[in-house]
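Alright, structures below, take your time with them.
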Structure 1
Amino acid sequence: MESVVKLSFEPDYRAKVLVMAFEAGSVLASKKDLLAWRSQWLAALQSWHSPYKALIDCRELVVRAEAEELAKPLETMMAFFKGFFLKKAVGYGYRQGQGHELLPFPVHASYEEAAEALGLRGHHQRQQGESFRANIQFDNHFRQHVVEMTALAPLAFDSAERVAVLKDKLSNNLMQWHSAWSLLIDCSAVSFDPSVHKDFAALERFFRGFFLKKIVGYSPQGPKESYPFPVFRARHRAAAELEGEGNFSGELANCASRKSP
């Protein structure tokens, strides 16, 4: 039987915390489920090179009461991750009847309580607009010096607050960078209200101070004029613009090579 444990991850490199969330329908009922969690967690650590804390959203997680035999394997798993620089793990979203008391770390009722328990002062403020933030995805093409932004769901940048969310998440992603870069945006599910063009221009000025060279988009969902940066119909045309900047490789310019969310 296939495991029903699935998680999403949001690394916060500046705060040195890995935020993970169990997705709807996640159930821990066997060692196979535990291995599924372990493998996804390990994959999320590929970009980490320093000690970190884990903040775990358990609202959608059910641990079967009859799975008490998992107590020792759970402890073993936590010891394993502590060997990979995990300093502390705290959960939130405690629900009676969902078996959260069987987990090898404390699970608090609220996000704020868990963030405080981890010593993440002010981190709870980022929970506002968290679903919007989670739908912004970055792929780092380090050899090509390009950050590619895609949307996991429709993203409407219609307020200064939402542009600020993009700025914060992109700033966090840049903790992995040590060279000049350009931003390539898949606009097929991204729109910009004219009222935020000035806010986006301020964002661009800010990142030019952090070695941003150029911003281009592709596959617009609306008129090209509605975007505060140059937009091309096809990805390979946008990539060609960056290739002219010495940022992109022809081998990645083919539209078929674009990663799907």
Structure 2
Amino acid sequence: MNSSSFNKTTYRAANDRIINMIKQTHDWQSSEGFIADGVICPDEYEKQPVRILCILAESYGYNECGYNDGEVPSIEDQPTKDVLGLTNGSVKAPRNLATMLWLIQRSFELGRKETWDDMPYLFSITKENTIKLQSALSKVAWINVKKASNGNGTGQDSEEVYAHALRNRDILRDQINVIAPHLIIVCGQVVFRALYDMKLIGTEVAPDRKWEVQAVNGGPHVLEVTHPRSWWGYEKLYENFEHIYSQLVGTDGKPSATFFRNIR
């Protein structure tokens, strides 16, 4: 584990270039708005014992945000503007995934697994819960393989997401490299399949191994999970958290040397 492999200055310069690449390949001022995704809070991300990158399919409802002044919504505005819709009751994925992230991060802080009895019920939208989940999100990176937002809020079109991912191959490759995660959480089968087919997540990674942390020689480990919108119920969420956590830590409750043996 080498925190120096993520450099804030290098990241910001590369991220500006990546945003320009997206603008050049998308009709972003009219029909294909997007969120400038990436690291939510570089200062916090840099300090994490396990740098986590979450890769999802697409964002929703932001195709008309921020264009009057020639700007696009940025993932770095999440703590103040909630661009991911964390506090929107109809948007499930950000809150569900942030809850899982909070459990993992809290357990690293404690040096032991967060217990079922002590786990807060973070699916409920309250001020206290939102503060916890915003804190969890501030420590990770978050990108979508389809950069054009689903402005109508309609259901995901898997073929469209896959096609957009292939179209964005160079952008996604550059994002993963400069974000320099220790662990990539890939959310949903179509997202995993696209990244796998484009060889962006390591040749050692295999499909159909959901909830299993897969080691990649010289690169970030990879965890395929089902799409977070399908995570119903605290018991199943906690069961999946336990399974993930057991693969990341040693007997002392800290990130294990075994897990990090091949991390760059």
Report summary line: Comparing 1, 2 on mean count of other Cβ atoms within 10 Å over residues 101-108, the highest sits with 2
Report task. Out of 1, 2, choose the structure whose coordinates give helix-only ellipticity at 222 nm (-39500 (n - 2.57) for each DSSP H run of 4 or more, over all residues; to 500) equal to -8500 when calculated. Result -> 1
Query raised in the report: With percent of Cα pairs over 18 Å apart, for residues 117-188 alone computed per structure, which member of 1, 2 shows the largest figure?
Result: 2
Report task. Out of 1, 2, choose the structure whose coordinates give semi-axes √(5λ) of the Cα gyration tensor in Å equal to 37, 19, 18 when calculated. Result -> 1
Query raised in the report: Thinking of 1, 2, which structure, once relative contact order in percent (Cα under 8 Å, 6 or more apart) is computed, gives back 12?
Result: 1
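Computed from the coordinates by the stated procedures, all read-outs in this text should not be read as laboratory data. Since the model is a prediction, treat every value here as computed from it, not as a measurement. Cβ atoms are built from the backbone, for glycine too; each structure is taken alone.
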